[in-house]
Structure 1
Amino acid sequence: MASRKDTASRALGLIDLTNLNDDCTPEAIDALCEQAETHFGNVAAICIWPRFVAQARKKLGDDSNIRIATVVNFPSGDGDERSVLHETKDAVAAGADEIDLVMPYKALAAGDDARARSMVATIRAATEGIALLKVIIEAGELKTPALIEKASEIALEEGADFIKTSTGKVAVNATPETAGIMLTVLKDFGDTKRGFKPAGGIRTVEEAGQYLALADQIIGKDWVSPKTFRFGASSLLGNVIAALSGEESATSDSGY
């Protein structure tokens, strides 16, 4: 069994350090960019509102290995496809490396598979060869294993690079149970270059370790890397740094 420090070391470079707070400010974005670079190494990416992408790109610089992710159709998943397409194009033009798209999960739950499929396909076409596409299925709202499986399969079939559990804005976000379902869909899909991102409520090294263990068990011990696995979190980093520094814990700074 991996030590707490080993798990923290493994998790650090997998974090999408997130600030999607409604009251986020330019000053908070500058601080997030600075936090993303640590003495122990950098996180994989920052995940921020589209309006802050250009600022973050300027702050980090074009040569940074920290990627910039942003969200579209977020958090409701109810946006008009054309509007979401323009939102995506604007974000990429501003410097986004990764797009986290909320699937129209309410439509899917109501039986409208076509709307969910079309949204993913349209945004995939706009990001192909330009930006990584992560599709948020909002598993906590879909609730049933059958719907979680269907949403994950649709996202992958329409070209998603990652399937992501949650927005972090609903009552139930990432859970090990949901992760197990989604990782199994990924395994059965058969493309080991596709990835998985649990997001929302992951705050401690121990919690991160649960998800890493699931990925190792279901897909294989050599699969997890920043290209295939991310943690969407705002407060996990503090706990990771505390573990790497030899401390027992760190105070969480946010609920995401």
Structure 2
Amino acid sequence: MAFLRNAVSTLVFDYGNTLIEFGRKQLNINHEAVAETLESLFGTCDKERLMHIRDRQIVAPYENGYRENIFSEICGELIRTLYDKAPDEVGIDHLTRARYDAFVSCVSLPDGVQDLLEALDQRYRLALLSNYPCGQSIRDSLDNIGLAPMFETVVVSGDVGYVKPHPRPFEVLLNTMAVSSSECVLIGDNWLADIQGAKQMGMQAIFTTQYESSEHFKPRDGDHEPDARITHIEELRGLLGV
């Protein structure tokens, strides 16, 4: 399918495994932070079981009508399931803070990404659309690595209540920016959330495979094809003419 560069005014970026790496290494950092906090509060933690529960929580929205997890509730589930205790406000607060701190601290800015965004910003409006249950974690990590000023709009599923590919996150972004979907290109790594979600909304879509996605969705019969594929984010320069 031809990529219609001249029709594009707005670039919509996914975050994890698109602009930054957020794979098993980063998930393990978060996992250890949660385990340490649980052990400090309740005693020895079954880390293997913890990982199983957290992996299940990550994909749960895709099996639940694309409803996003509620951050406090998934932290409470860990306490209830691992320790057979009714979660209280103190325990949940400790866990949500541990997850927030671990996320923000483990996100780093890859070489060249800021220069690329600055070049793209000369020609396009830039936005970020991310699936994550805690919007504050995304926004503060963007501040921490210096990318927050690059984006006109940041929409996170945790603030919207639904994950991509549900239409709602896309609608919030389009309405906030007062832009038509036909003017937008989404760049993302998740075949279902990013590529299928964007195409269903009438956007063009660029599929990036630079990083190994932590959410694996294989193409199915009848799926939309991306308008372009890249193996490194720098390939956007040639594709988008900057």
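If you work out relative contact order in percent (Cα under 8 Å, 6 or more apart) for 1, 2, which one comes out largest? Show your work: numbers first, answer last.
Numbers: 1: 19; 2: 27.
Biggest value here belongs to 2.
When distance in nm of label points 7 Å out along Cα→Cβ at positions 22 and 142 is computed for each of 1, 2, the one that comes out at 1.2 is 2. Once mean count of other Cβ atoms within 10 Å over residues 174-181 is computed for every structure in 1, 2, the highest value turns out to be that of 1.
When mean count of other Cβ atoms within 10 Å over residues 102-109 is computed for each of 1, 2, which one produces 18.1? Before the final figure, lay out the partial values.
Numbers: 1: 22.0; 2: 18.1.
Working through the options, I get structure 2.
Determine which structure produced the value 0.40 for FRET efficiency 1/(1 + (r/R0)^6) of positions 38 and 78 (r between Cβ atoms, R0 = 35 Å, to 0.05), calculated from the coordinates; the candidates are 1, 2. Label of the source structure: 1.
One of 1, 2 was used to calculate distance in nm of label points 7 Å out along Cα→Cβ at positions 6 and 182, giving 1.5; which? It would help to have the intermediate numbers written out before the result.
Working: 1: 2.6; 2: 1.5.
This figure was derived from 2.
If Rg/Rh (Cα atoms, Kirkwood Rh) is calculated from each of 1, 2, which structure is the one that comes out at 0.99? This value belongs to structure 2.
Each of structures 1, 2 was scored by distance in nm of label points 7 Å out along Cα→Cβ at positions 14 and 30; the highest score is held by 1.
Taken together, the values in this text are just the output of simple stated rules run on the coordinates, not laboratory data. All values reported here derive from a predicted model rather than from experimental measurement. Cβ atoms are built from the backbone, for glycine too; each structure is taken alone.
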